[in-house]
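Undergrad: Okay, got some structures for you below.
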Structure 1
Amino acid sequence: MSESSNKPPIHLSPGQWSFTRWKTIGQLEALEVHHPLFEATVFLQGAHLTRFTPKDEPDWLWLSPEARFEPGRAIRGGIPICWPWFGDPARNAPEVRKRLKKQSAHGFGRTALWKLEDVSESAHEVEISLSLDANDDFSNVWAGHALALLTFSFSVRGCQLALTTTNLDSDPLAYSQALHTYLPTIDITRSRVLGLGHSHYIDTLKDWEYCNQDGPVYFEGETDRIYECGEPLTVVTPSTSRKLIAVGSDSTVVWNPGPDKAKNLSDFPNSAWQTMLCVETANAASDYHVLNKGQSHTLGVLIGRG
């Protein structure tokens, strides 16, 4: 999504960056981007993007006002990285489950400390790359060895995430994952997702029953669905329209906790379900991936104007 320019991006070391700065937020280290065209915040814990704001626009992402920035605690909002498994371990394929040693949801990637690999800046774009070497340090929760590389690309056009997984183990690696994107709305009841019509989905609230989608997805209370679709989507709210273009995905999760579940969520105000929704670019349910030794796969999403 790079803008055209006569000059290539410049790779600089800390202290030489023009637009990117280290910042401690709560108890966590983050990279803050203050570019003339946009701003963004990326935490090293979880490789977690919590803010993207083009110039003179509100935040494109939703972050809970009760979010807490503490070691080992998942941040509520933004784009959490669910990796190397997504959702309830028991609902994953047997090939994914056999590597799991704990039954916690959404994997360890969202609370692990990622390593800064690179910052690249230009007059039009900033790219930040972070990596996670899932080696024996995680042997108490997962059996495997893989490298995850996540690159964020920010420009006036939007933001892009590309998560590449490489299997470093000698045995085949089965895994599931999601880019768990939280988006804001001023009224969930007047918001909808376009592009999922005529696709099949699993309704996790109806004992994982298979259903067919007819037309746009509207929100009437709690919603938790895994769509068998990786096509471009448009999220329309009363004040915004966002296009989500997925790469390497044949499944999309649509989620809103509704009023009852919201009361039981951590770091989430009781009424916040009315002002957010999640559309997650995923490899979930039957859309999990298997990599042989040395093989890689990239899951990505471009969030732009609708």
Structure 2
Amino acid sequence: MQTAAEGQTDVWAPWVIAADGAGGPDRLAGQLAEAAGEEGLERLLTERKGILLRGFGITAQDLDGVLDLLLPNRLAYVHGNSPRTKVGGNVYTSTEYPQEFTISMHNEMSYAHQWPSRLAFYCERAATTGGATPVLDAALWLGSLDAEVREAFRDGVRYVQNLHDGYGLGKSWQATFETQERGEVEAFLAGAGADWTWKADGGLRVGQLRPATVRHPLTGTEVWFNQADQWHPAGLGDETAARLAAILAPDELPQSVTFADGSPIPAAYVEQIRDRGLENAVDVDWREGDLLLIDNVLLAHGRRPFTGSRRVLVAMSG
């Protein structure tokens, strides 16, 4: 069964597989296998970009088994920059960013040397109001940007993180890398091609040069694939950016971004990237028990503001 988001038919939306009958994990597995056919789930997901599994009555107790089907090799959120809590076997809260704010569009960990190829979101508890997860065709996002912006990012971007040692703004290096051992962090960063410096206060400064676009490994489709707008102060809004600028120098921010050569990215570029991403996104309005599986290269995602006690979990695989 395929539908567009909430009845729209003139725009792309995740493919919906709705429970045929009583639902449950076994029924979900059967319907998903039938939809995937002989070519398998990877090919189906590449074709559809996103799949919404709805009405199967999946509970938190069912989740590990279902995720074993959707994401056979779940990854830890190592070097992730978003605040979240680990709640199971490489299952995390989707974010703990304040609920009154929008989270702009992004492909998960596009700033890292390796990123997950696939994400699965699970709605344990829907918001009272709002709280949709917008999803966006990342090729459409690239095409929506002015040629001047695309050209400016041709050589990629440089990300910089200042990770504290347990107290400060942003995340600690211990939480970011899920370890207390400096040697493990250094080995990870060396393998990632990053540069780093241990600071006198025990914190860690990390720099990484990454591309602004990538091509999907199966389709060859070029997509916008960076988080410049989320790492740049202009992406935070004027008021928040001004508050940070009043207390921190640019090179002391928890995270920042420049062009590959170290030159500043104009605020107008950042605002265009952020705004056109959100304008072209399609909202997935959650119902409890829903699962959303997405290709993390072909689709970006975000979060709309909400009220209530929304709880959406996420897991990822290579």
Structure 3
Amino acid sequence: MTNRKPPLLILLGPTASGKTKLSVEIAKANRCEIISGDSMQVYRGMDVGTAKIKPEEMEGVPHHLLDIVDPDTPFSAADFQTIGKRLIDEIAARGKLPFIVGGTGLYIEALIYGYEFSEGGADPEFRKEQEAYFLEFGEQALHDRLREIDPASAERLHPRDSRRIIRALEVAHLTGVPLSEQLAKQTKESPYEVILIGLTLERNLLYKRIEERIDTMLANGLVEEVQILLDRGYSPSLVSMQGLGYKEIVPYLQGYSSYDEAVYLLKRNTRRFAKRQLSWFRHMKEIQWVDVTDSSNFSAHLSAINAIIAGKFA
């Protein structure tokens, strides 16, 4: 009898770093099933703006946690953790290697380290006070309030993510301990035998890829996708509609900004998002980094990753 931990492979990296294409080849070479580690790709009807993999790109590799909830259904890191645990067990039971691919650091860490999400309960009155403050003074004022008591959480959360900002304020109010400090104290002992691989590349090249990706999204119907979501009655205030590519296009469609302004903001905000992703990944010390700056050397990058994996789970 063995006490060996169940194996778990993870590939992470900032947006536009090339995770999707590499992940399919890695999965084929290592008998994997892929679990999406992206907080936005769970939503149905949000495909272009989330750069969701197309069925024909999967090349027969099973993918999980795509299109599982409607845009008006809340989905949290705790939900991801619960479903992810079940999927890992099911994939392993089929004799396959569970493989998480994504860029949402909190979701991935919550799953691989078994974070506890009790967070001290709830205070509806306090939450109403913060919502009223947000409505009166705006998103930046609310974000500044969080920055005063929990700078690390403020750095992680976008000013327009009012729901999560209010929750972070509520946690600090209820427990007296900032949410970021609670997360930092979570155990880093994983119930899995983890291989954690990260993609890195020269920053200017990453920003160039981001801009090219956004141009492709626009050519592939991003504006039309956002219009369809609005026509279906999904409110711009939903967490899903605050995602990159959606919150910038909505004001254009509603006549509050020009197309050029929307595109400028989308590119700028995505660059900033990638920077926050990299900042999060830097504190994940177990990552084995693979430099993918030379995009013409795909086979070498794949070989380097497969060499990291080789023999680890044998």
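Undergrad: To test your reading of the models, identify which of 1, 2, 3 gives 1.3 for distance in nm of label points 7 Å out along Cα→Cβ at positions 39 and 103 when calculated.
TA: Values: 1: 4.4; 2: 3.1; 3: 1.3.
Structure 3 accounts for this read-out.
Undergrad: The value 27, 24, 14 for semi-axes √(5λ) of the Cα gyration tensor in Å, for residues 95-190 alone was derived from one model only; which of 1, 2, 3 is it?
TA: 2
Undergrad: If we compute relative contact order in percent (Cα under 8 Å, 6 or more apart) for structures 1, 2, 3, which one ends up with the highest value?
TA: Details: 1: 17; 2: 34; 3: 26.
Evaluating relative contact order in percent (Cα under 8 Å, 6 or more apart) on every structure, the highest lands on 2.
Undergrad: Given a value of 60, 44, 38 for Cα extents along the principal axes in Å, calculated from one of 1, 2, 3, which structure does it belong to?
TA: On the way: 1: 54, 50, 36; 2: 60, 44, 38; 3: 59, 46, 35.
The read-out was computed on structure 2.
Undergrad: Using the calculated result -15500 for helix-only ellipticity at 222 nm (-39500 (n - 2.57) for each DSSP H run of 4 or more, over all residues; to 500), pick out the matching structure from 1, 2, 3. Intermediate values should be presented prior to the final figure.
TA: Details: 1: -500; 2: -7500; 3: -15500.
Source structure for this number: 3.
Bear in mind that the values in this text are calculations on the coordinates, not laboratory data. Just so we're clear, the structure is a prediction, and the values are computed from it rather than from any experiment. Cβ atoms are built from the backbone, for glycine too; each structure is taken alone.
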